[in-house]
Structure 1
Amino acid sequence: MRVTHDDGVSRVSADINGREVWFQSREVTLQADATAFVMAYLAAAQTSGRDIETKQEVSARLLEQLPMISGMFNQWWQLGPSPDVRCIARAETKASRNERTGLFFSCGMDSMDALIRRHEDVDDLVLVHGFDVALDDSERFQALRKQAEAVAEMAGKDLIVIETNLRSERLFRKGGWVRSHGAAMAAIGQLLGGRMGRMLIASSLSGYDLSPWGSHPMLDHFWSTNQVKFEHFGEDMWRLDKLGMHGSHPMVQKHLCVCWEGRGVPVNCGCCEKCVRNQLGLRIQSHPTPACFPQGVNLEQAIKSLPTIQTISNVYEAALKCEHLDDGIKAAVKAHFERMNDSVGDETHGGAWDAGSLDARVANPRTRKRHEAGSPNEAEVKSYASFLPASRICAESTALMLGMTPEVRTMLAGHFKQLVSVDHNVLSIRKYREWIPQELRHKEKIFHADWMHLDRIDWSVLPPVRAVLGDGIFGNITSMEAHVNFLKLLRDCFPYARLIFRKALCVPIPSVSNDEEARTMLRDAYRAGEISEDDFGLGIRIRGFLQECRDMETARLDNVTLFAECERLERRGFFDKKELELIERFRFNGDNILPTRQQWEGLLEQVGAAYEVRELEGHQWYEYYPVYGIERAQEPSKPSTVVDGQDAQSR
């Protein structure tokens, strides 16, 4: 590694497999740190099956976190095992950071939003030449730099320009820019450690639909060292909402740059997909077309001329619902949206929770009402709420919702300062993300993530998590061993939170000897008007095939076989068509774990949990869907059952 200071240029370079990789700046002195190069080349090494070796010191904190980062890379992109990093670990006993905060800035809407909302925190704007704008494209970069300088002057910040050949280096490119761009920013942040103690990275995606991406709220904070802390910001808002909030701001009106094609003045070409999407978003939000776009662009014709792309932006979805858009523009958007839909593959499938299963749960899509039993009703939501901490605690803390259950999310958003909802199924996120009242949505962050990876989210940037809720989610965690591991994960991640779950339990019908008798009893009770449609439909799934489709040892319920058998019984005349439709409301195309109460409560005791149970009266499904409030046991205690209507104060 080499450090030079010639003609006012601070330059740090390293030999990477015989090729020089360098970073340089005229505005600031870069520090020599091999940690930056390890960050930058992690994905490339993992993709190539190589290890990383350096004779220089590397941050010990980063070395501890590399397995977590590479594990995330492998989960998202199947890159293979974590590379071995052979180096001298730099002892770091405590954090020693500078007080300045930098923001990676490109003049795009995301970094504009971060600058406006975090204005008081930000000291320096960092613009990189060699990332989005190629190093040999000096004309384009000079135009962009001019815009960034104007923004820095308006905002009262310093502009730091970094030049680098990293992205064009052959070995680095093996990692792929989609996977490696967050690491590349982290490398620059680490080289700025002589000046910065914190670097903000503006979110490219919304927390409502976070796909695997090189810069991610579950990833960026893991690049932090004892010298520089990295913070991801802005995933709480759609880009369309950012346009709505800031579209009339002078910096946005004059200097927003979204286009990498334009060369003149203004910098944006006005006709590429990014230009069209942003102009459309501004028009949807009733903002005038900014001076930073060419005036007089025929937006309808520009939309018609767009190529088919694989990304469905929520801007186009919003345009279809926008009442004040011109009919010609809406027709062009509809045609473009349909072309995009036709081109999208099945990468966003929901697995067992497919679109059909999700749609079947909805009783009235216009009023956003779902069928009872499969969804918590008002009484069950009150049972959830009865386990919440005191209102003064909720008002200063975060609630974590596992899944997208809108009824419970609405309740939590009304009680807590912050709501975080996590679901691995993008179809569920897209279907239910707007199913809570508009006035509460600002409180919610939605993460597209696996529940088993909650420890990868940076919870330190949020108010403390004091409640974790899930509606029937343990039925989708497909082994009893995984139940135990997940409960332990929740306790480790959120030691001071109350865990509150509605749990599906195996409850056989008394006085029947086999499944056929159970199904007959449920069918006849429904036909006699003794039980409701939902009692019947869900009852058949939960209680009608316990011997034929449920493994007693593993508690696994085979739903595919179960629903196929229901169809066969309808063809034989045991169920009529309407009855089969009622059962189909609760279709699920995967397996569930359906333990007995004894098995489930045994697991809670195994992990050292104290619990209470709320049991309601009035519907059959209440019997096999009780609500549990769970905390770490302070001492051996006897579980208690609280019947609805009695004192609901918990601990």
Structure 2
Amino acid sequence: MKGVFVILFLLVAAMGFSQDVPPVTEQQLENLGDEAPEDDAFLQQLVFYRNNPLNLNTATPEDLYALRLLNELQVQSLVRHRQLFGKLLSIYELQAVQGFDLQTIRKLLPFVFVGEAQSIGEALTTRLRNGSQSVLFRLGRVLEKAKGYDTTRKTHYLGDPYRMQLRYTYQYKNLLYYGVVADKDAGEQFFRGAQRWGFDFYSVHLFARNLGKLKAVALGDYVVNLGQGLTQWQSMGFGKSSEVLAVKRQAPVLLPYRSAGEFNFNRGAAATAQWGAWEATTFVSYKKFSGNRVADSVERFTSFGTSGYYRTPSEVEDRYRLSDFSAGANFSYNRTSLKVGANAVFHRFSQPLQKSAEPYNLFAFSGTTLLLGSVDYSYTYKNVHFFGEAAVNGERRIALVQGALVSMDPKLDLSFLFRKIQKDYSAPFGNAFTESALPANETGFYAGIQLRPSAAWLVSAYADVYHFSFLRYRISSPARGRDFLVGLSYAPNKTFGAYLRFRGESKPLDPAVGVIRTPELQTRKNLRLHFSLEPHRGPSVKGRLEKTWFLMDGKREEGFLSFAETAIRPGTKWSGQLRLQYFQTSSYDTRIYAYESDVLYSFSIPAFFDKGLRYYININWHPAKRWIFWTRFAQTLYAGRGTVGSGLDETEGHRRTEVKAQVQYRF
């Protein structure tokens, strides 16, 4: 079967995919796997800049960070080039900017242009009248009936199987944003029961930039990004990937929250004021949230509810029964090559957080109040960029991140990052560049190298070693792990690109059986070949062959995945995508993640395991100037299975079918 599908793969590839996001970003999302947040703000920003390209002659470093396509060295090089030589005269002048190779320029081109510098302080009336606005409605469901919808069961879903989202947005350049997002998950009630106001989740935001001395103002829902994520970082933060220089957290302190995730954001007001090189940001927030509540000798909660699912009576019982009052500030001094900042965050929960009485939770945060502070900096000296953050909690436990980006030669760049986070340091809203999802109980060192032997070739590699000084979930003693990647990419022209990547990781984990459990290394290796062909006319195509190996407790397992995807645009009003995929793995341990194209502002990163076929079809119809329609049909066919899924999501049969429709009206 595998051989037959490889032949089919090659035939489809020979026939002839327009990328939703750049290939590098796809890889970064795939590496997040199960931890990928429900945050589509970066997709919204990419789509906006594709339709309204960013002027490189007026773009600030923060504007360039928003693209997520440039590292700090490249941003600094562009700013320095403009200071030395004045405005860019042509987009092709980017080839003269240090650190801008042809592959970087090509992935940047759809989102930028070079034009005359214009004032960024535009009148409020202009911002209110000349922006782009749209209304979007999305509806989707799984066609097969899951166990959870059987109302004769004691525990069942209270609502219908449809997922819905309604979104209104207004944006004028990057100077004014406002909008509303309403979202309902499958299985949740709609205009009845716990959701008597209709959608389960509502979010409203108003955000403005450059209002005199006020650099930014946020009302409603917003996110706060501080330092290198040791205290708080609420935007999406990528981890280790083939983009080996992307080790620094870089984003504005304040951003509007425009997504449908129900946990990681603030609700209240915030502002950033600027006086020359000095900036001050203050924010205050009051937000209700869900958690696993326990009522014994004292009312408390043992964990945050981050899923946003309120489908069963028990989930509804914990819905928004807790609250978090938070406030904080950031003060920074920013010159061309030096930035120094001080950060403080305070949280008060309505009930104390007290995790379960497991040995690995001995040093976990507990209580109703949490105070975190830090100092961060970045400094560029010639071809070296240093950055870091040192943080402390209310118990004076310390966390440290220190990194450097070095341009050794126009063809050679290096990255280094060291982190040391004490076992009793805790930041539940942090998101630093660490092996763990949250910064806690970790010491590690990362080194990356990026080599450009010629304009078409790029060699990337990194190695990361880390140590957990105390117990962790399913790790019953201090332990060490390691991770490495080697990648080779080839892009001889604008239409063709390919990369070969090998990644290996060895993570500590307790064995599944045994009275005395000593952590052993579970080793996972992955080899991927990926290509894309996007001719100026005719169908475009991308494809992948991927193999994975897993070893632990003397058990050896393998997995395989391949797909071919083609995109066509028969006219100005129609476009479509088709993917054919085959996968076969020994178990969940050899699962393989693959980024999938979806409707506008949506993405999915399924984990594929067992044996089966998958295909999906996306169709985009643009019948009139203001109306755009999307449809998506995706189906997975498993071999030799009588059920799909688990728990209340389990369905009878060997297939899982997802359908989705979306319409957008642009004013």
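Kindly point out which one of 1, 2 the value -3000 was derived from, the read-out being helix-only ellipticity at 222 nm (-39500 (n - 2.57) for each DSSP H run of 4 or more, over all residues; to 500). Source structure: 2. Starting from the value 49, 30, 22: which structure in 1, 2 was semi-axes √(5λ) of the Cα gyration tensor in Å calculated from? This figure was derived from 1. Sorting 1, 2 by mean count of other Cβ atoms within 10 Å over residues 22-29 from high to low puts 2 first, with the largest value. Comparing Kirkwood radius over Cα pairs in Å, for residues 430-605 alone across structures 1, 2, the highest figure is found for 2.
No lab work stands behind these numbers, since they all come straight from the coordinates. All values reported here derive from a predicted model rather than from experimental measurement. Cβ atoms are built from the backbone, for glycine too; each structure is taken alone.
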